[in-house]
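Listed after this line are the structures, all set down as structure tokens.
Every read-out reported here was derived from the displayed coordinates using simple, explicitly stated rules and does not represent laboratory data. The structure displayed is predicted, hence computed values, not measured ones. Cβ atoms are built from the backbone, for glycine too; each structure is taken alone.
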Structure I
């Protein structure tokens, strides 16, 4: 008869990923409570399924590079003078835009929460089983520009064309030369009507020329991106500046009180 240690080794060799401790606890529980073979196998499958789901999520989280975004329930919807909360909540709850291959544009000045909202879309997509990649637009283009040959660039391009959802942060803060603009055009074109892109920017479309100077592909790039795009404009003062002023004011009050 196979002992418990041999059984755990066998399960591991068959590709079971559940922790040994969890399986051992299940076996002890099975013996104590006299589970039937059917009940034991069902419980073992549940443990294995949970472990595979967790590992799959961890792998996709690592690839996504989302970091630890500010939770959506901490976002102050009353701070902006203008924001389409209903549209955002519909996008966030249903994720229909991913299946439809529709883009999302967050547009507004610095510090108003564009990145937070974009990251929470990505986090929601991850939780629903989609693959996601987040990066700033300048870093993505620099990554592609570093490749030393066309084949190498093509291989690296899949990093930005393959995920179900691509989030490009901070368009408009760093000028982009013609070659980099062409690379972005290829990303947008290859994902067009298939896999969505979320972009955060401080610029309206007509001012993208200030970032993509002399880029002949700009009109085509904007045309493809904007064709199926949900736009969320945010009008507000910088939240970070507001919080800094509040902290500064509190410090002054404490100093005046203590003096």
Structure II
């Protein structure tokens, strides 16, 4: 096997392991020119194991995104606990981003006492729940409805987020790896999530305990970028140790009544 073939094989394994990698990261990791990176990536794209996305390349070896309705019913009790715990972090006058997800939407069920809170979101479920809260202001991001995630996605949504100074962002995730990689399964939402994190003061990750140790197609953030992680009290001790290692505060959500 030639040195080129060995390098391309190693690059393929690297991308499949990390799910999403920038072109610059591949250049630096393999100590090759950007032109060589493009040629190697083109070879892997043609092979079908990876695909190009904006700014990088991602794995094609992933499961299909589970429909929102199915994700919503899984661990719904734990998600409600997390939603209530997260809502306690929202104060009157806050400008908040709420990510689309089957956990983050439960924040809305516990904001009845808040006043003059403005929420920006691309989540259809968050918007629908806000109809019951006349004291909550809602800004909907533009885009086309992605039915598997019940969210609006577009490049315009990313540009809209870049205009705002968001105080708090409540993020969802399809999984968090044992190395602290925070992942999602929806490529159209990848840039929106990154833009939300880049334009806010504090970032909170909301997950139920079953998400730890799982990795989805795309890594949109690392645990070290989070200010707090909100998870139900059944969280694995390894997750708690990982958060302590990165200096991330953990809020353990307790049981709540329906």
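For the read-out P(r) over Cα pairs in 10 Å bins from 0, in percent, a value of 7, 30, 34, 19, 8, 2, 0 was computed from one structure; give its label from I, II. For P(r) over Cα pairs in 10 Å bins from 0, in percent, the value 7, 30, 34, 19, 8, 2, 0 is produced by structure II.
When FRET efficiency 1/(1 + (r/R0)^6) of positions 8 and 224 (r between Cβ atoms, R0 = 30 Å, to 0.05) is computed for each of I, II, the one that comes out at 0.45 is II.
To which of I, II does the computed value 19.2 (mean count of other Cβ atoms within 10 Å over residues 104-111) belong? The read-out was computed on structure I. Kindly point out which one of I, II the value -10500 was derived from, the read-out being helix-only ellipticity at 222 nm (-39500 (n - 2.57) for each DSSP H run of 4 or more, over all residues; to 500). This figure was derived from II. Identify the structure, out of I, II, from whose coordinates relative contact order in percent (Cα under 8 Å, 6 or more apart) was calculated to give 17. Label of the originating structure: II.
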